[in-house]
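Quick note: the coordinates plus some simple rules give every number you see, no bench work behind them. What you see is a predicted model; the values in this text were computed from it and never measured. Cβ atoms are built from the backbone, for glycine too; each structure is taken alone.
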Structure I
Amino acid sequence: MRRALAAAFALLAVALRPGTGESAASGPPLLAGARAVDVTPPTGVALAGYGGMGRRRLVPDLLNRHPYAFWFKPSRGVHDPIVARALVLQSGPRRVLWIAVDLIGPDPEMVSELRERLAAIGLRYDAVILAASHTHSGPGGFSRSRLFGFLALDSFVPAVRERILRGMTEAAWDADRAKVPARVGVGRGEVRDVIRSRVGLPLDPEVGVLKVVRTDGRPIALLWNYAIHGTLLGKQNLLLSGDVTGAASQELERALGVPALYTNGAVGDVSPALRGWPGVRQTADALAREVLATWRRTPVERESALRAVSDRLHLPPPRLSLRNCLGRWLPSGLTVGMGWGFPSEAELVGVAVGASAWVTVPGELQTRLGQAVKAEGRRLFGHAFIVGISNDYAGYFLAPEEYARPSYIACASLYGEAGGQLVAARATEILKKLREER
């Protein structure tokens, strides 16, 4: 009798484990579809990411000699395509759209416009995630923000924005039409030698993998996550490129034959260890090998629940600290208000599928803060991942100790010493809401 009761309790514990059991088994089946679309704009568009003189013109193009570049030098060609990759997940009425795109960062107005275009063709989603790879060799000109245009993106070019939006809409439409019954598996690996810390602190070497397959095991899509800056190609590069993560995704797509969606992690204090085209090749090979190895050893779940929540993050008034930008000799209270150029609120999105949870961050979160969020997420779900630089871009979010040290990343952290902790706390709340949705 005691053995029978013990066995019954053991089965009950398995059934109630996050991502399995009663929630998944009693829910509707999971459907998934994916598609990749080339959104490369015309040659001559400025490249986004570096604001210094390596790419900036000495004199703006006042004579309109180059239709796609004003503040910055025009690109000279395409090394590898700029791609928008879409993954649609559906379980009953719940629908999630995930788009990973080779851009420096997302434009929140672009997310809203994408939703409107999709709604016009009958596609509505509980959650939309627009995740930028943060390549510093992708196209500029896609944002209407004059501040970001002057600093790093170049002036707004309607044709460039339209090319990207049209491609993302096409990718979503095709992915939605391609939906089939699906299963997922979640795995983790590690790549340690391709990144270095900007602040001398430990980094997160984790590679996250969401394996999406048909019920017969054939691949549908791969969603992978790793924290690295897309800056292996320096400011001297004038060729359009997805940088290292674009190269790694292409390798994965050749191996699996399906779209490979890259999402960045908590990347605020992370730099690549290698540089240049040889560094791109070596680093992309290392990442692709580990992602593929993780894919192959990851089992799929028999059934997987899908949940999504979103919330608005209200931020402190954005202010530029002159001390953080110019040096310790300035008083800490000397700041410049930036409310006219940076958001006071942003959207955070959480998605749980199977035994995994994914939460977006509208900028570059420091590693230690991201690891704290992931630790709480693992307690709730088993696997948890930060999806940085998604749905908006509000700069860097640092721990108080790093915000207090003048540096490039502290200069670009505009929400005070508590800004990073605020974002991390709200991301954790999103994960808890996801868990309650069961």
Structure II
Amino acid sequence: MATLVQKYGGTSVGSVERIENVARKVIEWKNKGDGNDIVVVVSAMSGETNRLIGLAESIIENPERKSSREYDVLVSTGEQVTVALLCMALQKLGQEAISYTGWQVPLRTDGSNSKARIESIDPENLSRELKAGKVVVVAGFQGVDDDNNITTLGRGGSDTTGVALAAAIGADECQIFTDVDGVYTTDPRVVKKARRLNTITFEEMLEMASLGSKVLQIRSVEFAGKYNVPLRVLSSFDEGTDNHGTLITYEDDEMEKPKVTGIAFTRDEAEVKVSNVKDTPGVAATILGAIADANIDVDMIVQNIGTDDRTDFTFTVKRNDYDEAVTVLNKLRETIGDDISISGDSSIAKLSIVGVGMKSHVGVASAMFSTLAKEGINIRMISTSEIKVSVVIDEKYLELGTRALHDVFELETPREMRA
């Protein structure tokens, strides 16, 4: 017997019919082998959170109030609907089930509305229900602070709820059921030969998630890695329990280590360049400090070697932050000089290769750069770590570059068959 935490996202529970399908799947897992203890975490039905946000925005004029207590009370109700309907579907099929909201668990968080962090979970109530043979269905995305106010964890918070519950009850595995059957070497919509990975390390998955792969929320992977919770990505639409999906775990000495495990990319990028800046200490802090004060995240940064006491400073931001970033920089002219030049490009993309094998294989970056050069793709910025290389290129070349890199690193071939 194993203890499993299963998380089903909004698409998986997007209608009554799909909720009933999830109920049947949960019972299959419950009865598999010698039987399993099952905790299920669910998101709101697809589109429901957006509907609730729309209701709030029809009343709220001040954007800062979107982080208010009442805002969290409202948007947390979507999951409450789903847990009740799934329990009803399970009971209809003869399986005892009970629903829990975040405060009933209780899942304790700090008091940061709309972006709360989990502080503790008391597993006693869940353990008692599991011993009684029930399937426990928990509302994802939500918790309660020390003053018993409802809080929410931010978009994608149900993944984090699932992993946190798995850690709290000592589950054998946390299974994330979604609309894909695992983690792929890259987006199959761009590369038809993309292959589902049987395993991937936490380290690699964190990089893939942060670089554009949207299979899992970054916080959930961080949480799983911190508490050593085996994490598996599965499809909620596959029949039966034989599909093994992709297991995310710590690196095993016995695991093969290919140079590159996967390719991630994001189109949501823009480049901002500040030219003719005085090359003096503190200028970078002034520029980036103003950008940070505007709540704009900066990704890649390049500062050229100065000449004649002048330098150029280039960085990337999310595309929807581009106009605001330029506005912020224009306001800095009095501080860093009226003669600076501000330019940019909102038609760029970031393309990245990821793999723990890079630690022990040389020449990976050069292979990437030469492959892109052969395709006539110019590299505008570069960022590296032990297990990833990221480049900024023109967006129009993104799919061509992805396919070329997928071929040169032989990602369509299982790792044990690569040369």
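Computing mean count of other Cβ atoms within 10 Å over residues 195-202 for each of I, II, which one ends up highest? Checked I, II; max of mean count of other Cβ atoms within 10 Å over residues 195-202 sits with II.
The greatest value of relative contact order in percent (Cα under 8 Å, 6 or more apart) among structures I, II is that of I. So distance in nm of label points 7 Å out along Cα→Cβ at positions 155 and 331, computed for just one structure, reads 4.0; which one of I, II is that? Comparing all candidates, it corresponds to I.
Taking -0.91, -0.98 as the value of log10 I(q)/I(0) by the Debye sum over Cα atoms at q = 0.14, 0.15 Å⁻¹, for residues 227-410 alone derived from one of the structures shown (I, II), identify that structure. The correct label is II. Out of I, II, which one gives 1.09 for Cα Rg over 2.2 N^0.38 Å as computed from the coordinates? Value 1.09 for Cα Rg over 2.2 N^0.38 Å corresponds to II out of I, II.
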